[in-house]
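What follows is a set of structures to go through.
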Structure I
Amino acid sequence: MDLLIPADVEYAVQGWIKSVFTAEAWGDPIVSTSFKDGDAVVVAFSTGGSNRTLVSGAPRIMFDCYAKREAQAWGLASKVHAAITDLDSRMVEGVQFYDVELTLPANYPHPDRPDYFRYQFNAVIHARHVGTN
């Protein structure tokens, strides 16, 4: 029986961010679903989503971009934003992405991390479900 299951968009997006940063020589940020201490930290996690069609879904992914200085946090957020914008019409980790809708990064300080600046944005990313064999 061949079934369709929701794609692991969190995993694919994290891998995509790492590969873009490597390809563009932008550095090596920590990319994870939870905060970890470092000079440049990207937290990318899903807040759920909906099925858009019988074979695709549209999860909302939150992106928190942390750095020790505000200009670094903004630079990190703008680069991550560019990488996610570029996901449109790509196949990554076996997941087909299309219709990527992003908000703009906003300065959003985290009350539990006063030593870091944080810029945050989110994206609704339409992704095709993955088939099982």
Structure II
Amino acid sequence: MTDTIINLETINPIEFFGVNNGKLDLLKKKFPLLKILSRGTQLKLSGSPEQIDSAREKIGQIVSYLERNGHMSQQYFEQVLGGDDQEVIDHFQEKNPAEVLVFGPNGKSVRARTANQKKLVQEAEQNDIV
């Protein structure tokens, strides 16, 4: 039996654990052979190394999504936990994170869309005055 501690300091714990630990309960149902404990911003996993690796991968996807967007709905949380196929994984991974200019108030990303907007962003990166 192996123990692993995952730090969740970069995200809002309420967004990860859910209201009344609703999302944490889903995580426990997905991995019934693991003992999952939460203390503040830490998550402790105890169990077999294979189960821990699988759980760490899913938790890593959730954490990276929350770092980018700040919020994850219950439905997305269930999709990440339930989906093992590449299509679901690709949906939650950012295609080109360098293209994001800024995040809006609800975590929505703002990007340059047109050719001239992309050109303006490129020039702004290279020069102080555009």
When distance in nm of label points 7 Å out along Cα→Cβ at positions 71 and 119 is compared over structures I, II, which one is greatest?
II
Given structures I, II, which gives the highest value for relative contact order in percent (Cα under 8 Å, 6 or more apart)?
I
Of the structures I, II, the one that -7500 was derived from, the read-out being helix-only ellipticity at 222 nm (-39500 (n - 2.57) for each DSSP H run of 4 or more, over all residues; to 500)
I
Which one of I, II has P(r) over Cα pairs in 5 Å bins from 0, in percent, as calculated from the coordinates, equal to 2, 9, 18, 19, 17, 11, 8, 6, 5, 4, 1, 0?
II
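None of the figures in this text is laboratory data; all of them are computed from the coordinates on show. What you are looking at is a predicted structure, and each value in this text was computed from that prediction instead of being measured. Cβ atoms are built from the backbone, for glycine too; each structure is taken alone.
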